[in-house]
Structure formats: structure tokens, C-alpha cells
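The structures come next, written out as C-alpha cells.
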Structure P
Amino acid sequence: MKVILREDVPGVGGMGELVNVADGFARNYLLPKNMALQASIKNQRLLEHQQRLAEKHKAKVKVTAAELAKKLESLSCTIPVLVGEQDKLYGSVTAKDIEDALAQEGVRIPKRQILLGEPIKALGVYTVDVRLHADVTGKLKVWVVAK
């Protein structure tokens, strides 16, 4: 039976491919789990339409991420921390602290998107990468100052 795969199936093929599989495999596994459609002209057109819509959505998300990256580069956040002798921090500045500082500036970015190799443990100015999209990474200037 010829089917159009709606998602990647290991050992069979990738999403959108037209493949020939055993009738039982298609009827008992692929079709009930909505992993494939029977190959017909109508279903091929439907799948192509869905792929075009998905591509448009991906492009729109990427443009939005690029705009946010530009905004981040013009933005800097200041994080006041408690310090001891010789300007040594009590604790460290983490991605969660940066997320909170950005929220006060009106920018909502989840902490998992803030790429901080290791926590910041000294006063100063740091440039932190923020992954907004798979292809878009913005740079944010973070000022760590004494309270």
C-alpha cells in the first residue's frame, strides 16, 4: 500500500515522503496512529498545503526573533548584588537573575534561552548570548554592580 508519511518513521521514511509499505503495517499501525495518510491526489495536496503553512510560520517566528535580537543588543540590564571584602560576591549571578532583570525591563525571555556558560562571580560588564531561535542568537550586555 502506498502512503504519505505525516511524520518521521524510523526504518520507513521521513515526513512528507511517499512510501510503499505492507498493507497490514499501514492499516494496523500507521493509519490508526495518524502517522500516515493513504496516497491519493487529495491527500498529497493537503500535505503540501500544510507544509507551506508550516514554512510560513517558521519564517515569521524567525523574523520576530531577529527583531528581538536587535532590541536586546540595544538593551543592557543592571544586576545589583551584595559584595564583601575586595568586591567578592556573596553567591553568583545566574540565568534566573538575568531573566528577572529582563522582566523588569519588560522583556520576557525564559532562563533556558540565556546561554551562560558558568555563573558570574565577579563585578563587571559581561556580554551574554541569548538564543532566541535555532538560527538567531542575540547579545545582551549585563552590568553586575555592588548594592
Structure Q
Amino acid sequence: MTPLYAQDHDYSQFNVLAVDDIPINLLLVQKMLGRFNFTLRTASNGQLALEAVAQQKPDLILLDLLMPVLDGFEVIKRLRADPATADIQIVILSALNSNEDIVKGFNVGANDFIMKPIIMEKLLTCVVTQLQLVEARKKAK
């Protein structure tokens, strides 16, 4: 079976923001997602992520939880509280893997949760699925 992410599709209309305080993690995400044509921006902490969202609203945020300044949980809460950003698809990428952390992530508004270390196929499939949801929502408007 051909993986969902291998299908020919134009992703150039999408904007993705990856947020992690560890530069190698951002580089890894960039390498894994390099085959897509969407715009991929990065931020190194929660506050910078909120500033990046204010400058240009992304379609999808790939968000670490453990970061300085503002953690990922707080970023999600703030985004969900603002009607202008409440509909952004958010996928948590975190080394936190307790049931409590996963449930908390979904309870504050995450759309999906991927535990680190990141498995490339899982990340690719998740990103494509989230972008397909964004695309469907845009078409429905």
C-alpha cells in the first residue's frame, strides 16, 4: 500500500510552524518534512511561537511541550482562547509520554500527540492528515 504522504499532492499552499527549544530537533523535523513544498518556519520557545503566529497564522503547528519562557501547554491554551487562532491544527511532539501528559495535551486542545523519538513515517502521516483536515475545512467555507 502506498503511504498517504507519498501521493502526489500540492502542499505549497500550507504554512507549518515547528516549535522546539533544541535546534537539532528542529533540524530533524525540517529534514523529515523536506519533501513537501509547504512553508516551514521555526521558533525556539513558546513566546516566539506566539509571535510567529501573530505575524503569519500557520495551518499547522508542531509543538514541543518542555520549553523555556512558555511551555507548549500554555501556548496551546493561549491559541485556543483566541478566536483568530483557535482553529489552528496543533500536533504535540514531546518526550513527555505519561498518560497524564498525553491526556493534558488533548484536554488543552491538541489535535494529535507524537512521542519522541519521532518516527518519520508517523510524523509524515500525521502532518498530511492534519493538512488534509485544513484543506477540507477551507473548501467547506
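Values quoted throughout were computed directly from the atomic coordinates according to the rules given, and no laboratory measurement underlies them. This structure is a prediction, so every number in the text was calculated from the model and none was measured. Cβ atoms are built from the backbone, for glycine too; each structure is taken alone.
Summary of computed values
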item: Source structure (of P, Q) for FRET efficiency 1/(1 + (r/R0)^6) of positions 29 and 93 (r between Cβ atoms, R0 = 25 Å, to 0.05), computed value 1.00; result: Q
item: Value 4.6, calculated as distance in nm of label points 7 Å out along Cα→Cβ at positions 69 and 85, assigned to which of P, Q; result: P
item: Ranking P, Q by mean count of other Cβ atoms within 10 Å over residues 13-20, the structure that comes out highest; result: Q
item: Test item: helix-only ellipticity at 222 nm (-39500 (n - 2.57) for each DSSP H run of 4 or more, over all residues; to 500) calculated as -10500, pick one of P, Q; result: P
item: Among P, Q, structure where mean projected area of the Cα convex hull in nm², for residues 61-116 alone as derived comes to 3.5; result: Q
item: If distance in nm of label points 7 Å out along Cα→Cβ at positions 45 and 125 is computed and equals 6.0, the structure in P, Q; result: P
item: When volume of the Cα convex hull per residue in Å³ is computed for each of P, Q, the largest belongs to; result: P
